[in-house]
Structure formats: structure tokens, C-alpha cells
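Presented below are the structures under discussion, each in the form of C-alpha cells.
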Structure 1
Amino acid sequence: MSEEYVPPKVWTWDKESGGRFANINRPIAGPTHEKELPVGKHPMQLYSLGTPNGQKVTIMLEELLALGHSGAEYDAWLIKIGDGDQFGSGFVAINPNSKIPALLDRSGPKPVRVFESGSILLHLAEKFGAFLPASGPERTEVLNWLFWQMGSAPYLGGGFGHFYAYAPMKIEYAINRFAMETKRQLDVLDRRLAETEYLGGADYSIADIAVWPWYGALAKGLLYGGGEFLSVQDYKNVNRWTDQIAQRPAVKRGRIVNRLQGDPSAQLHERHDASDFDTKTQDKIGARD
């Protein structure tokens, strides 16, 4: 048995620790270098990467465009977090937390910065009057599940995902602890989806758009390679909901924007016009990887 770790009296930063993402993790905020962000021609300027959090926003924008909201036209600029793009001065000015996605809404007289994926979804839903009930218990229920995702996903990503897939060493206690919590969350979703078609109720909403990129990918074994380990096939209602949302054309488009992993034909590194989804990409736009 390895020697038990004893925390020092004062913590100090070990740049060599932290696993796969150690090179971009640090205990201080603020920019590391000067770099202006590009600006395109559309009202919405998105700076992101095709991770689950990034997919939420591109799916939302594609859904809004599918409804005919031309004001949701957007430029999606790639932010390579492995290269530290999120620490450039321009990005930090939009999101002082240096996390993707970050949105600059230039549709009004003064640009409005919006950061944190849940805030972006809520901003867009209210701006365009879509995917969120205007008032009443139905609106509250959608927001319940939107904020459930905000609080739950860190246990899935930074917890289970980190210790199961990315940590420099396998720690049994940590993996077991976060596997238990991830399965509990899947059970929460499965029980809810046994009652309703979508998380907020009868209608597709920003709650589904927020949760699907994380837990839908997990349910199909596409996240962290932990599907078999977590027995994700047992969550029948989550899988039904996952498959149903995956068939939406806007979801098929949005999930590949700013994507750098998987089948190259299912990656659209930047999106500046609807025509960027060319025929070759459309043929394989639903490919699973």
C-alpha cells in the first residue's frame, strides 16, 4: 500500500502535476499574453471549442436559425484551449474565467459579453423567445434542470472524467467516489425521463440542450471511454431521450462546430456561414466517434 499523502501546512503550485491538462491549469486568473479576438460579420460572435460545454451554444444557435431567427446568425471562432488561447487578453476581456464558450452579442448599440454556457443559453432563449416558457411553473421546471446541469457536470467532468481518464495515476477511492455520483446523476435523469418526454416537460428546451452534450454522450459511451464501466445501457429512458435529440438536424450541425476530435469529416473547425456545412460533412454529420 502506498504511503498516505499528508498535506503540507501551506499549499504550493507544482507545475508538473495535474495529468493531461497540467499545462493549462494554474492557480491565478488573468491574461498571459496580448491577443485580440477576430470579429466576423454576424450579430453573434462565438469563441469556443467543440467540447460538451461548447456544443450547447452551437446547438442552440443552430436551433434558433432553424426556427427562422436570422438574428442568431453567428461566427464560431476556434479557441484551442490546449494552446492557451483562452488566456489571451481579448478572450479574458469577454470571459474573465478563461473558459469556453464565450459569446459577444453585437446585435445592439453596444456589444454585450455573455459567458458561462448556462448564461449564454438563457440569454439567447430570452432574446429570441424560444426554447424557454415565458412564465409560470413550466419555465421554472426548465430552469430547474438547466441549473441542475450547471451543478452536476463538474462531478462528471472534473470528477469522474478526470480521475478515470486523465489523472496521472489511478486512485481507486477517487474513481469509486465519482463513479457513484455519476451513476446517481444518470438515475436522476432516468427517473425524470420516465415521467416526461423532455427534461422540462412535453417540450424540448434549453434544459435538454444543456444536458444532452454531457449525459447523452455519456449514455452512448462516447465520453471518457467509461460507458461499459458505468453500465450506461441500463438507463433506458436516458438512451431513448439521447437518441431522439440526436436526430434533430440542428443538433447534428451544432455538435460538430469547433470540433477537433473524432472523424475529420464530422469536424467543422470554424463556422461563418450556413454553407460551411458542405455536402461531405452533411453525409457524415451524425457519425459517432
Structure 2
Amino acid sequence: MSIGVFDSGVGGLTVHRKLVDRFPDADLIYLADQANTPYGGRAGPEIVDLTRAGCERLFAEGCDLIVLACNTAAGIALRRLQQTWLPGCRQSLGRAVNVLGIIVPTIEAATGLPWEHEAERRGEKVEKLDILAVFCTPATAASRVYEIEIDKRRQDVAVFAEPCPDLAGMIETGAGAAELAQAVNRHVTAIATRIGRAPDRAILGCTHYEIVADLFRAALPPGTPLIHQPDATADALERYFQRHPEFASGRAGVRRFLTTGRPGAQHSLVETFWGGPLSFERA
């Protein structure tokens, strides 16, 4: 049995890297849908179809548990796949399989509360709001998943999403540091202007953005806390395995990297983040 990690491109490697560190003996298979990246500007039904196709491939490769390391896929497709596709998929495969996302762990980390918790609405005045910025793709921003789900749990947190239409694509294609810094600065300035001040905290709501987390730290006021999705996801998956021992993660330490795009070595930005050479097989 293996853990599958799926993303539209290389951004999910940030989650994959953290899972490798947390579960060093686990078998992990990564699938990047680079033939169709980025997902952030695509229509909802298309995102659902592409995500389902990626999950089918990972199940065929022997994965029993898949992590959608893509906010757009998790925000748009996950619930629909869990409700309408997975039951039949389990039956046809004849084994227990599941697909998890990264948004639930991120919201738990942002609120400090379990997913099941919902705040009682008493109409009490909030004295001080915690301003939380979410830098994300246009599709994630349009879903309003972070605003809706955080508001259910914490009335003292105000969420502002900043869609970054081109940033994931720039990271995917290995844009230069100066060009990336300019784009990050532009989005940090835009959200601060919209809010009227700098945010108190920020979520990097696209796993690609973790690759340039240092640029976000430099653009935001010094000391602004960043909520890191890879850490939150690894924490949540560890708790999941404790509750669901039927999902073994393997013990051979297998590492495979698949892509629907061009196989072979990745660009220097990704390899610098990964910490060494990285080559993909054709999916």
C-alpha cells in the first residue's frame, strides 16, 4: 500500500516533502498533472474531472490513500468525489480507499479548533478582529471555502482572500527570483490596500507558494505568522493513521514521481526547494 499525493503541478511537492520527513519508511507516489496545469483558472466541472482522473491513476498504481495537495482540487472537487464517486470506486476496486484534502487541516491550524467544532452565534460584539489573509488561486478564492469554514468556527477572525492568477504558473515554469518577488509584493500590497492595513496572519493557500515562502515573508511585515499547509497536512495525516489503522502506508520507503506532462528533470527552482535532483516518470 502507498500514499498518493496529487497536484496539478509541482506545488504539491511541498506537502510530499513534509510527508517524506514525517513518514520516512512510507511508500509515496506523487502525480503531477502538468499537462493541464494550472487548475486555478479552470471551470469547476473540469477541475472535478481532472482530479478524478488523477485519483484513478494513483489507485491503479497501488495507492489506497490519496492526499489532494492542491487547494483548487480540494476546494472544488473533493467533497463531490467523496460523496458521488468514491463509494462506487471502493466497490469496483474491492478494497478500502480514500481521498483527503489539505484545506481541512489548514482550517484546523488557522482556527486552533477541530473540524467538527462550530461556534455558537450569540450576537456578542467582537472587540478585536484577527485579520487573516489567504493568498490563493482565483478558483479557490471564488469558492470562498476559507471565509465560509473559518467563519463557522471563529467569529473573531476576518478572512480576506487575494487571488493570484499568474503566480502558480510562474513557479511551475521556473520564473526568476526578481520576477517572482515583484509578483508577490504586488499581491501583498493589494490585499493590504483592500483591508486598510497589513494582515495579522497569512495562509499560503496554494501549495506552489510554499516554494517561495521566503518571498512572502520578505513582503509581509516582519514577524507575520504564516500558516504552512504542509505542516498542517502532515499533522492531520498522522492523526488519521492513528484513527484508521486499516490504511497502512507501506514500509519500503518507495519514492516515485509521475507526470502527465514532460518527464525528466525538473527546473532549478524546484530542485533547489527539494534539495537535490528530481526526475519525473511519464504517467
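Since every read-out is calculated from the coordinates, none of them should be taken as a lab result. Because the structure is predicted, anything quoted here is derived from the model rather than measured. Cβ atoms are built from the backbone, for glycine too; each structure is taken alone.
Looking across 1, 2, the calculation of mean count of other Cβ atoms within 10 Å over residues 7-14 that yields 28.6 traces back to 2. Tell me which of 1, 2 gives 4.1 when you compute distance in nm of label points 7 Å out along Cα→Cβ at positions 23 and 207. Going label by label, the one that fits is 1. Sorting 1, 2 by mean count of other Cβ atoms within 10 Å over residues 55-62 from high to low puts 1 first, with the largest value. Have a look at 1, 2 and say which one yields 2.7 for distance in nm of label points 7 Å out along Cα→Cβ at positions 87 and 239, as calculated. That value comes from structure 2. With relative contact order in percent (Cα under 8 Å, 6 or more apart) coming out at 21, pick the structure among 1, 2 it was computed from. Here the read-out was taken from 1.
Source structure of the calculated read-out (distance in nm of label points 7 Å out along Cα→Cβ at positions 135 and 183, 1.1) within 1, 2: 2. With distance in nm of label points 7 Å out along Cα→Cβ at positions 15 and 47 coming out at 2.4, pick the structure among 1, 2 it was computed from. Source structure: 1.
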